[in-house]
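The structures come next, written out as structure tokens.
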Structure 1
Amino acid sequence: MRILNHLLPKPPQPAVPQIKKGRRGIHLKSSQEIEIMRQATRIVATVLKEIAERVQPGMTTGDLDTYAERRIRDMGATPSFKGYHGFPGSICACINNEVVHGIPNRRKVIRTGDVLKVDTGAYFQGFHGDSCITIPVVEVAPEAARLIRVAEETLYKGIEQVKAGACLMDIAAAIQDYAQAHNYQIVEEFTGHGVGRNLHEEPAVFNVRTYDLPNVKLKAGMTLAIEPILNQGSRFTRILPDRWTAVTIDNALSAQFEHTVLVTEAGYEILTDRSLV
């Protein structure tokens, strides 16, 4: 998740020769690099699928973090998030009005009816995968179930625009129009991003129409993390004293889904597709 109005500096990375680049330093992945990314993203998809199947009331977000880290390492990868700019967890875990970057905590108990967001990444053989899901804990209120459903549909509306020759604005417009048609607000200050050798790469993948960022034309070989966030109430957020967790300013519910997507000549490939694991 890239912060649109406060981009954090990236940690230094070792020089890697012979990286093919597109416009503005966007890395176009080779067939060999894409195959490694398929493995990295499969690890992410596996962990999120297993968490969705196992989460129960009474567990804590710290329990989920421990499980995710163990499974990521069991599959030969390392957690992308742990230690990133000092973040202490292997997952971001957000409940109800928490929007993004929630720090997992062994004292934070998950309860029936919660709207639980789990975001995680895996670093495998030099490449990252990144994905987020929103989980209804047992049985949620009808309005929460609707928010979760529309949030996932909104992500896929954006993904459907992806193909070589399309532009970032096509993705943003589809996301914005679908969310607003269902009377939800999109959180604007957090965006998607390129993903690959770095967890956050160019371009920023915005979720609303904007002229503040370049309307980059998509090329085959780009890998994008697309991740709209929908709120029931106001789109505005505030950061808690932990300096990570963003919450809605009106305590309304928030939901998010994210996939790492490969741009192809004909369209797209969802690399973090949980139905394939």
Structure 2
Amino acid sequence: MAAISSRFNVIITILGFLSPFTSIVYGQSPDLSDQHQRWIAEKIFTNECNSDTRCLTSWNPGETFPSLGIGHFIWYQRDQKEIYTESFPDLLDYYTQQGIPLPQWLGTYPPPDSPWSSREQLYEEYDQARLTELREFLQDTMPVQAAFIARRQQSSLGKLLANSPATQRAEIESLFQGVATANAPYGMYALVDYVNFKGEGISQSERYRGQGWGLLQVLQHMLDDNSSAALMERFASAAQTVLQRRVDNAPPERNEQRWLKGWFARVDSYIPPAL
């Protein structure tokens, strides 16, 4: 673990030069210290994996794809079509762009398709060389994954505004920037984590009964909320409302109620302890 911790700190130092939390399309995100960057990476790892490295290569029951890394990035098989946005190949591209060597079996371009056809097949291979190497690589590069997640968040605002009614755009932009600068690093963490967790909310395929559950829906719910609570409390409350609606609208066979308690706990972590 000491060697891993040392590599973790080296990568954090590199991220200071990569500056993942810089300007976005409509305004400036706050600069974050190395300490805050490390904190966000560790929070996402806790949220997705309960800080368990074996979770870095997982396949959740009831799903049809593996979820990899601290952000549980989705990886599809060839020609697999799902409603969720695939993200692991984009992460592999990001590693390559940053000059970070991939495990040899992943080092092709374009990135390969997922080699596992079922959850059972993945766990049969779980302790063999390929998956063990992938887990170690993902563990050693957790801050790089956080930078990748942050880059996605940086591009979110323009997408949110483009998919919002014209009458809401100024308010959505103001609210987004308000959350980004609130109670550093909690506001930025909330945006980064929620976009990674449930997406921007702009994909028409990510809907149940016509209603999404991403960041756009959270911000839109906040616009209708007349609460006098602190901003991060309002964000967390709106996120829980949107997630409850998702569960209520989900196909019964998905049994999404089983995840709701954990989702709510995750959203509660966006609220600074002092509030």
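Since every read-out is calculated from the coordinates, none of them should be taken as a lab result. Remember, predicted model here, so these are calculated numbers, not experimental data. Cβ atoms are built from the backbone, for glycine too; each structure is taken alone.
Suppose relative contact order in percent (Cα under 8 Å, 6 or more apart) works out to 18; of 1, 2, which structure was it derived from? Numbers along the way, then the final one.
On the way: 1: 23; 2: 18.
Structure 2 accounts for this read-out.
To which of 1, 2 does the computed value 0.95 (FRET efficiency 1/(1 + (r/R0)^6) of positions 73 and 193 (r between Cβ atoms, R0 = 25 Å, to 0.05)) belong?
Of the options listed, only 2 reproduces it.
I have 0.90 for FRET efficiency 1/(1 + (r/R0)^6) of positions 249 and 265 (r between Cβ atoms, R0 = 30 Å, to 0.05), calculated from one of the structures 1, 2. Which structure is it? Source structure: 2. When FRET efficiency 1/(1 + (r/R0)^6) of positions 129 and 161 (r between Cβ atoms, R0 = 30 Å, to 0.05) is computed across structures 1, 2, the figure 0.90 traces back to 1.
Just checking, which of 1, 2 has the largest value of distance in nm of label points 7 Å out along Cα→Cβ at positions 201 and 217?
Working: 1: 2.0; 2: 0.8.
Ranking 1, 2 on distance in nm of label points 7 Å out along Cα→Cβ at positions 201 and 217, first place is 1.
From 1, 2, which structure was helix-only ellipticity at 222 nm (-39500 (n - 2.57) for each DSSP H run of 4 or more, over all residues; to 500) = -8500 calculated on? Only one of 1, 2 returns -8500 for helix-only ellipticity at 222 nm (-39500 (n - 2.57) for each DSSP H run of 4 or more, over all residues; to 500), namely 1.
Computed over structures 1, 2, mean projected area of the Cα convex hull in nm² reaches its largest value in 2.
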